[in-house]
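The structures come next, written out as structure tokens.
Just so it is clear, none of the values below were taken in a lab; they were calculated from the coordinates. No experiment lies behind these values; they were computed from the predicted model shown. Cβ atoms are built from the backbone, for glycine too; each structure is taken alone.
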Structure P
Amino acid sequence: MDIAIHPFVLKVMETLENAGYRAYVVGGSVRDLLLNRRPKDWDVATDALPSTVRTLFERSAPTGERYGTVTVLGDIPVEVTTFRRDGRYLDGRRPETVEFSSSLKEDLIRRDFTINALASESDGRVVDYVGGLNDLKDRVIRSVGDPGERFREDALRMLRAHRLASELGREFSIEPGTLDAIAANAHLILNVSWERIRDELVRILMSDNPGVIRDLYHSRILGYILPELAECYGFHQSSRHHDKDVFEHTIVALESSPRKLRVRLAALLHDVGKTNTFTVGPDGEGHFYGHNRKSAEIAGEVLRRLRFDSQTISSVCMLVREHMTRHARMGKKGLKRLIARVGTNLLDDLLDLQTADVKASGHPDDLSGVLRLRAGVEKVLASGDPLTVKDLAVNGRDLIEWGMKEGREVGLVLKAMLERVLDEPSLNTKEGLRAVYEELKKGM
């Protein structure tokens, strides 16, 4: 087979082979090459021990030497790992022991899926002990050996199967027996750290096919990692504005979002508060008053559980909270306050989210509200009026010089000043704000 192995990888393999060892490109690298995709990472398996690998290459790093991995540094990083066999998995996360082996077959048959258990020699000859070539041809994601056993060894493999489906393309599907085993063992995903779950989820969301989240519901994984979203499945909205239940609306909004993590996270969570806020009016029309605020509250809980960083949590919650503002008829003052709340760095993300929300509604072509909001925001930004605390003619040091003590109250006073300036931009001078400060001080 014609496999275009990177020249530096070939050099690494040649060095090992010239020293009397065997070397193979393995795993996802081979899979991607056979699919004419560019590998993101390069992995080489060998019968050389890690200590030997370190001596053969001048530049290397022991990135996982305990598990047999040494990263060889050069034109690209190449992970070189000694053939190994895993001991028993006692905690559903990692093997109790790892033993080095001299057998390529032992190394390959311990892997997760057949399409990841392929190896290639330097001349392009593919070694396949598990039927991975046929599964790759048929676009099937199948566990190596007994799927239940594989998932009990490491439960993250269940989520990884869905992630592979999202990254490899819509034509790929999980083999029925493997899918049944995921559903049967879905509860084991709670043995996995939230950080590992988050990383796989992010890769699904940032793929070309984020709608694979649908499949997570049907394989029962979603109910354990995102129960708040799973509750939205089949929740009908009883509204002339929506032709989908809350869950399907969410997935279509996700699929309609640009490939930006904050926007896709916000699309995923923007309506999770609807199940808590549903009411029916006298005319039988469904309403979700305040669902944006409730959704933002739930989104914060979800993202903290998934161990996202504080900046991402804050940004996503802001987008979720403000995603309904396209319906508001705001004048210049209202638009300025919206910009002040959201921040100029999130405005495009907010408009992207609102556009995706419309595309997932019962009137997908009616973008008038979003376009009106965009035009109003652009007009305010072009005016040059102060919109944030940083735009004020004074800062915290000025307030301290005027007699304030350092602390939280300095920030509160600056925000109060901004509120006045949003209404009266002419106050944004040092003299004008000193007068505002004196007024505020009387009420402190």
Structure Q
Amino acid sequence: MPKLGLIFPRFRYPSGDYPLGLALLGAVVRRELSWQVALCDTTFDPRLGHVAEFLDRERPDVVGIGLSTLMLGEALQVARLAADRGIPVVAGGPHATTEPEELLRHPAISAAVIGEGERPLLALLPMLAEGRAAPVPGAWVKGRDGTVWPATGRDPWPDLDDLPLPAWDLVDMPTYLSAWGQLDSVRPGLRGVNVSGARGCPFSCTFCQPVLDAMFGKKLRQRSPRSLVEEIGALKDRYDIEGFWFTDDTFTTNRHWVEGFCDTLEDSGLRLLWGCTTRANLIKPELLRRMHSVGLRKLGIGLESATQRVREGIYGKGVSAEAVAQTVTHAHEIGVQTLLFLMLGAPDESRREMIATIEAATRLPASEASFSLFVPIPGTDVHRQMVAAGYDLSRDVTDYDYYARQPFTGAVDRRELRMLQRWAYLRFYSHPLRWRSLARTAGSRAGMRSLGRKLRRIAPGSGGGA
């Protein structure tokens, strides 16, 4: 029986977010092709030797690698290990979608999937295992003689409800469950997992688009509430989870759907805690109260920047700072914590503008904040705008790191920017609004482990290799 070897090359910043996309691909390949599937995840063993051992032990017929631009350097090293053993390699994910020609110029890559991977992978696997190459909808393919067949558009899965449950047996779920920290500020050590309810985003933020459209199309596609609650119930039965977090970019885009989900979750009797991410202008207080009544305890909200010039003029966010403040305040009053997403270091963002963002975030009654460094991902609108403006964006992918490094020099140099980032965290978490949450975290061993993982992202010297 042929075998697919899936590899998740996360060599930096381990987290409790398991490779859901690869686990789903593994389940699809098993069901549709009856292939064997093995998965090598470097999250908790970030060594190339670990990957080599996996390849020698499993001897897959084809290797599939899921990657983003921020993982590209490690992913190409992994691809070389497979190619050196004569194994064809399929690359997928955001970077493969936006830069397929670049990837196929690498001698170790045989195909690059555009957008959703399920249907293209099903077409590619038998062909590559037999040493053949031909055009495939939704993928760029390279023959042994170097001939390249471009993709003819995307080839998405037609009905998300028809997808199988992820192949959790391929993943070290107990370790991920213990490392998961999305709801640690609610209850340290809470056993939880990520779930996905939708694909696509109808909005136009310049730091994401048009990459998201290229991945999933312009239309938001959602699973039925029944399908989602069945998956959550299966996770509860198998792993005794206590909570879950939606990976969807904007959970409350369709209010009617959200209300249906809340009704279905309530009827299930699962009584789990959960969280999601949305836009501040898409969740009214009454909807927030309904979500809270069925377990919502944390809401991720993107402020990005407190200054309109940066937030709208550069990022194209389409959400006012006032809307963010109102939503965070309403959530706090209802009993829902908020996680603020912010970025520092936009192309010509001044020191004063960054400090304004830090101070605005600190004053809000949010429980957590993520201060990322702005990194223009290739294929996005803001990346194109910066190239047109004359910015020298490094093509050295090891320089792309929104926790530690920017691939360009803006109005504030790298060293000062990193100092501002560290000061932002210190300023935010030392405010009395966060003392109770910090005390709860410090009083738990699990909470301290989760805090340690987060601190490593901003500590001096972090952002290096494995």
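Suppose you compute distance in nm of label points 7 Å out along Cα→Cβ at positions 183 and 215 for every structure in P, Q: which one lands on 2.4? Label of the source structure: Q. Thinking of P, Q, which structure, once percent of Cα pairs over 29 Å apart is computed, gives back 60? The value was obtained from structure P. Quick one: relative contact order in percent (Cα under 8 Å, 6 or more apart) came out at 13 when computed from one of P, Q, so which one is it? For relative contact order in percent (Cα under 8 Å, 6 or more apart), the value 13 is produced by structure Q. Comparing mean count of other Cβ atoms within 10 Å over residues 79-86 across structures P, Q, the highest value is found for P. Which one of P, Q has helix-only ellipticity at 222 nm (-39500 (n - 2.57) for each DSSP H run of 4 or more, over all residues; to 500), as calculated from the coordinates, equal to -14000? Comparing all candidates, it corresponds to P. Source structure of the calculated read-out (distance in nm of label points 7 Å out along Cα→Cβ at positions 223 and 335, 2.8) within P, Q: Q.
Here mean count of other Cβ atoms within 10 Å over residues 71-78 is compared for structures P, Q. The highest value is that of Q.
Which one of P, Q has mean count of other Cβ atoms within 10 Å over residues 63-70, as calculated from the coordinates, equal to 24.4? Source structure for this number: Q.
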